[in-house]
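Following are the structures in question.
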Structure P
């Protein structure tokens with residue numbers, strides 16, 4: 001893989017979490033974490049930025065991406081104001097957390113990454129605005145509204161999305177997070193890359209789009225899955241051929257997945273330059 005930079009800056013959203021299929025596939029959370037490290041490393045190396053919507057739990061994926069940026073992103077904030085990674089915190093996520101913890105987390109990032117708290121409508125808040133709010137436990141309705149608002153805001157800030165893994169049980173909101181984020185990308189015709197090798201929500205989506213055959217052991221039924229049947233692989237708009245998307249949707253080799261993602265991003269930019 002060469003060091004050629006992408007033709008223009010990309011702001012790439014990464015949607016991931018553990019899936020219940022990983023053990024069946026002979027994978028562990030360490031394999032998923034390694035995959036995230038490699039994806040983030042190459043995205044940053046090729047001059048793009050990462051966006052993630054998560055929480056700040058210890059040893060979670062937000063923390064992992066912050067570590068990656070600190071190691072591989074040489075510039076704390078670029079000329080256009082982007083940090084290497086921006087972590088959006090939905091209102092139901094951050095409203096449970098003491099302000100002091102949020103403030104300390106933001107300071108520890110030291111400019112290489114950025115925390116952005118959103119209000120219930122998905123609009124960014126300053127730390128001073130957040131400081132005025134009392135900690136509370138959100139209701140189920142607030143979880144649904146706040147998470148959807150965050151995902152809609154992230155869609156506006158990004159140029160492409162990568163999904164892999166993803167729980168389909170015990171989720172907050174109207175549907176599994178990776179499912180809702182992928183659905184929003186498809187509806188907006190945003191380039192979407194589906195890595196199905198870790199099973200879970202991403203693999204379910206790959207199957208619904210007709211990228212791969214249904215698994216014999218797959219029993220996933222979740223709210224929103226039926227909506228993907230109105231789309232196909234042709235709606236991914238990611239610069240890859242049908243064969244390449246089928247490979248991406250099934251490969252267990254993250255190096256192969258990264259080559260395909262970078263190829264697709266370059267093809268997308270080249271296509272837009274010709275239009």
Structure Q
């Protein structure tokens with residue numbers, strides 16, 4: 001029995017909702033009571049990403065891997081009280097570089113699936129780039145910028161990535177680390193603001209709609225093998241959601257970052 005539905009379900013129910021707080025966060029930052037402009041621009045960006053993806057899937061996947069590196073790395077680094085470029089690169093490389101380098105044969109078909117069955121060079125690139133990543137890791141050690149928990153996290157993730165199916169590895173990282181850190185930083189940021197019934201309903205709706213769209217997309221991508229179609233739909237959907245989410249979190253809302261106007 002194919003058990004890949006377990007990590008995919010985790011990504012849908014835990015990973016996707018971590019971006020559902022975006023509208024609430026930006027409203028608290030801007031002081032606006034209306035979210036219509038936000039929803040419109042967010043939706044347009046998502047649609048644009050999906051449209052471009054189907055026109056240029058390999059280029060789109062490359063762009064997604066790059067922004068994932070920077071976005072994931074920022075959240076991880078801030079989780080340890082650091083947002084230096086070195087920490088961002090070391091932590092952010094875990095998914096786009098370390099995972100495919102450790103599991104090349106298992107990740108290559110996933111890249112082809114997400115790139116709509118086009119061949120991609122990303123596994124080969126990862127196997128080359130893991131050496132500069134190791135050099136950056138060593139530099140971080142030499143500069144004594146590691147804490148014990150950070151070393152355990154990177155070491156544990158690397159071991160799990162080497163042993164487990166890559167979908168499980170991604171789910172562990174995306175749900176267990178990235179999404180949990182985002183929820184923690186978001187609610188810490190929102191702790192000074194009212195989060196009542198209206199915000200709870202909004203969060204539930206904004207979590208549910210993308211999940212339903214991704215499930216529908218899975219059926220449309222591959223009617224015969226729905227699980228395979230769902231896998232492709234999950235990652236294309238994540239790319240579509242990550243672009244506006246990253247613009248917001250890395251460019252506007254100071255989650256986990258010291259700011260004179262928004263202390264965390």
Structure R
């Protein structure tokens with residue numbers, strides 16, 4: 001709607017994660033490196049946590065993209081919304097995401113087939129990676145226990161599966177209460193908020209990616225955005241998007257502090 005007003009090729013601040021707009025902060029790059037280390041060295045498991053909107057999903061997307069570029073080495077499955085209430089349904093969904101088909105009669109039947117599939121992949125030089133996003137939504141301790149048992153699938157002390165648990169900050173506490181699973185987590189990383197300088201670079205990067213050739217947000221406006229959004233990429237996106245919309249409605253040529261404050265006071269509880 002407002003792209004032509006600001007001379008943009010696309011909407012730069014969509015809330016939905018978009019890899020083409022990925023901004024490689026030191027923190028997010030570190031998260032990707034740690035996860036790739038866990039996978040490439042077959043550590044068995046990793047845990048990535050962060051507040052809502054900290055950028056966990058875009059990190060997972062970058063990791064998935066890297067793994068898909070090496071299909072000859074990895075079998076990859078991603079479960080985005082692990083809200084299935086019972087263990088059988090969860091394992092069934094996992095097999096579906098890996099592309100494992102069959103007429104399963106019981107949970108043990110599914111586990112047996114999964115184990116055989118992992119061994120077959122190992123003999124072909126392929127390693128399986130299962131990433132569970134929003135893992136804090138898992139309600140059943142039985143599911144967490146089953147995931148832990150999957151790490152027992154090994155050949156020559158090498159895990160046949162790398163399990164990745166990704167979720168909000170409370171996931172770390174959930175895992176800590178399940179001591180056998182917590183003991184298996186080999187690599188952990190937590191995403192924090194962006195600082196003020198990173199926030200400004202983040203905004204500028206997304207605008208440049210959308211084709212911006214002028215300075216749309218004043219420096220003071222970006223500082224104000226940082227204060228309202230608290231350095232969370234998703235909140236930055238929401239605020240910047242509405243600021244651009246407000247600027248379009250008011251036919252402004254630049255987003256200033258007053259515009260940010262007007263939008264911020266409408267969007268945030270202050």
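No lab work stands behind these numbers, since they all come straight from the coordinates. Remember, it's a predicted structure, so these values are computed and weren't measured experimentally. Cβ atoms are built from the backbone, for glycine too; each structure is taken alone.
For relative contact order in percent (Cα under 8 Å, 6 or more apart), the highest value in the series P, Q, R is held by structure Q. Can you spot which of P, Q, R the value -13000 was calculated from, given it is helix-only ellipticity at 222 nm (-39500 (n - 2.57) for each DSSP H run of 4 or more, over all residues; to 500)? Computing helix-only ellipticity at 222 nm (-39500 (n - 2.57) for each DSSP H run of 4 or more, over all residues; to 500) on every structure in P, Q, R gives -13000 only for P. For mean count of other Cβ atoms within 10 Å over residues 176-183, the calculated result is 26.1, so let me know which of P, Q, R that is. The value was obtained from structure P.
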